[in-house]
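**Q** Some structures to go through are shown next.
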Structure 1
């Protein structure tokens, strides 16, 4: 019966994932969420697939921000997703299609993880489906649909499921290893969420020890302590190499600006803000950033209240307290706990968006909502419980509905210039125009995405942090072409300057081309009159001493 329930729930969540994210599942005409980060996602997946069979030890030395190193670690590398997608790319599936499959899988696995947790706690399949739907399809997830790493949250409820099982059996080593493995998996999907999950597990363990009281005594406390201790050791062992790379990268780019952390700390009213594109709730005239679109939905909130008022047991109370704590932590510097915790855990100061702690708010909410559904149907026959759960699930879907989502159509075949660049090996290229200093990122996401067709080294780049070398380059390329800018390109070893005509305004393109044609620093250009993107490629002659 349990296996059948899991299969049916999985099939339901697959159908819902395809419907609620439409047209992402249209593989005959691949499209991606309408954001630059979608291109960034495809590039990260593609880079892992490209580099793994060549030199996995250099996986973090990506082809952007030349000559900087470990540039993949300037944002979340999401290595687990790259490794999962690599076999499909090797088999010839376009990286955009792989990206979209991973988006759909993230919704299914998150919902299924919450379903398993809720079913374990409530014993009700229908209530667990509601819990899975809330966690897997909440507006928060659609607000972040362009952030692939932030969609992968399945390890969160599964880690809590392991903890609950650990309180009921003497298998501390196995449970601890599973817990550590799930935290590590979350880290290799999203470092943000791994840090938040580790903190949340600590809160769960502390509160469970408090709530266990005289009911379970020493045995439960011992099992929890052993499981968490082994889990911590396993997670640290599995993520230490990963963490060291990020530690090195942070030495280059520095910590987050406190003003940026403040900007992405939630306000309580953000829990009333629907995601952009929500079809049920109308967005207010004052648009809130997607990082702070945290509406959980009225249906889920009412079910949580029913659970806390109706059940009155220690598990419901535990998740009620965890809900409040996750809410406060998502407030970041506007809350009570985050300033205290971040002063003790320096890693948190490298994470710009405390509002993302609302993902763990949703875990708690999904459990409470499942308890609420189970309590409402406690005296009904099975068909009545199914009917109640169906009505509640439908109400949640109506509140959450965001399809069709806003999309863009990526370039699925390399343009002329990128086909030509693919004939080179290890060339150093700068594509122009570059952004003005202080005005990131302009066309950089496009250039970076299209580099998947040639993999030469780019001076350009787009990531969570800019390279300090890149910022110095932008300053010296301001008002290009100048002698200072050309000298900077030579310092970087640039061999080709690619000028995209359609990206310039007015006569600026003609002025630059005429200057470079007349300049002794450049060889005769290669012209590539692509109908979509006419391009001039100027080979840069080596300077004196080269």
Structure 2
């Protein structure tokens, strides 16, 4: 008899209802009613009109159930339970098995249970002493990722050996939407490919990506503060998310992806067991076909599938994907050399930084296209890499002033200087030409010619051209000569051949050709 039925019988007894009618109203046999009424006789019988405190469930249970015979556990079961208290702490340790614990149990209790019964009792004990926690996952909050323990393979031909592939699995815990992909390894490049393809499949990014302590993602595992690889930090910055790791040796922290791996075994591995992909692309094509079928399959007892729940309740809460594709950059801590440049390890080329950072430790992030150099989290240099770049890549703004001047002198040529002089004017070009060829080696006069051209910045182009015109008849002009003309302002004075040519005005007394015939 249940507690509710006992209360009904007790109430009917108080109301003076006969046993036969009590049995008819409650649906309990008269024999059972008599049995429990006899037990209830110890309770005070009060009439319906009397006010009294109702009998509590605890008091009623103590009366009607105290005569039931409860088997007392024997010594053997008590011994094995005592052993289980010790075994549950030892079982998670490396190398400790149920069989080893059973042998220790028999050594301590020679008359104990045999192995099969021992394992069955241990399973029930652990099930009762390890209750499961029900997680509530907010939509758009987490993605859980893991690599499956079992591998898939492809075989290019019957003569070649099958290639084993790692299988990456990701799941959105709220909707249960699953992603699956095969790669050749768990290395950094393959892991990045999996993350990029997974986020493209989900068409968005969650706030957190939860993984276990795989070497690709975690440098140092820790229960509270795991240290992630630089690759994870770059992915987090690019996609606007955060990587998180489970506690060491705690797969239950990502129970949804652990369950998703089992689902993938049943709904993808199983249907593909008779198929033989001929390439990695073919393998992933077949995986995607069965994956779409899985995500569109309705949950048991409902018409909604994983995809339906994702589209209706979760997709709108995901962050948008960035416009540019993620490109992983290698990171290297280097010291700025005396030539205010760093050397990359991949091609041994040099890339300059501002000269004030000579001797400093900097971080270089580089890939096949760019080089970014950071000092104390501030970017101090950026270089674009090409296949035809020189071995020493220099930016002029990184150089001190004297080095800039040396670089300019290194690039001077006779043709270049004369071309620059020609932009000023014809007489400046002539003066520079005579200046360059005033000695056996024109290179000796490159600097003087360069400074002469720069006089236009101080005195204007027109005055420089006028000064060179005044020195046009000098066979060997010098920089000092042109400078003195400009300082004295002689370029502003009229020259003799610049005076106006006076002509006789027309009048009647002028004789023409006819007078000389």
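Read-outs: derived from the displayed coordinates by stated rules, not from any lab. This is a predicted model, so every value here is computed, not measured. Cβ atoms are built from the backbone, for glycine too; each structure is taken alone.
**Q** Suppose distance in nm of label points 7 Å out along Cα→Cβ at positions 134 and 326 works out to 3.4; of 1, 2, which structure was it derived from?
**A** Working: 1: 0.9; 2: 3.4.
The read-out comes from structure 2.
**Q** When helix-only ellipticity at 222 nm (-39500 (n - 2.57) for each DSSP H run of 4 or more, over all residues; to 500) is calculated, the result is -12000; to which of the structures 1, 2 does this value belong? Kindly include the intermediate steps, with their values, before the conclusion.
**A** Details: 1: -19000; 2: -12000.
Considering all the candidates, the number was obtained from 2.
**Q** From 1, 2, which structure was mean projected area of the Cα convex hull in nm² = 26.9 calculated on?
**A** Matching structure: 1.
**Q** Could you tell me which structure in 1, 2 was used to calculate FRET efficiency 1/(1 + (r/R0)^6) of positions 14 and 238 (r between Cβ atoms, R0 = 25 Å, to 0.05) as 0.25?
**A** It was calculated from structure 1.
**Q** Further, regarding this structure: Which of 1, 2 yields 19 for relative contact order in percent (Cα under 8 Å, 6 or more apart), as computed? Numbers along the way, then the final one.
**A** Working: 1: 19; 2: 8.
Of the options listed, only 1 reproduces it.
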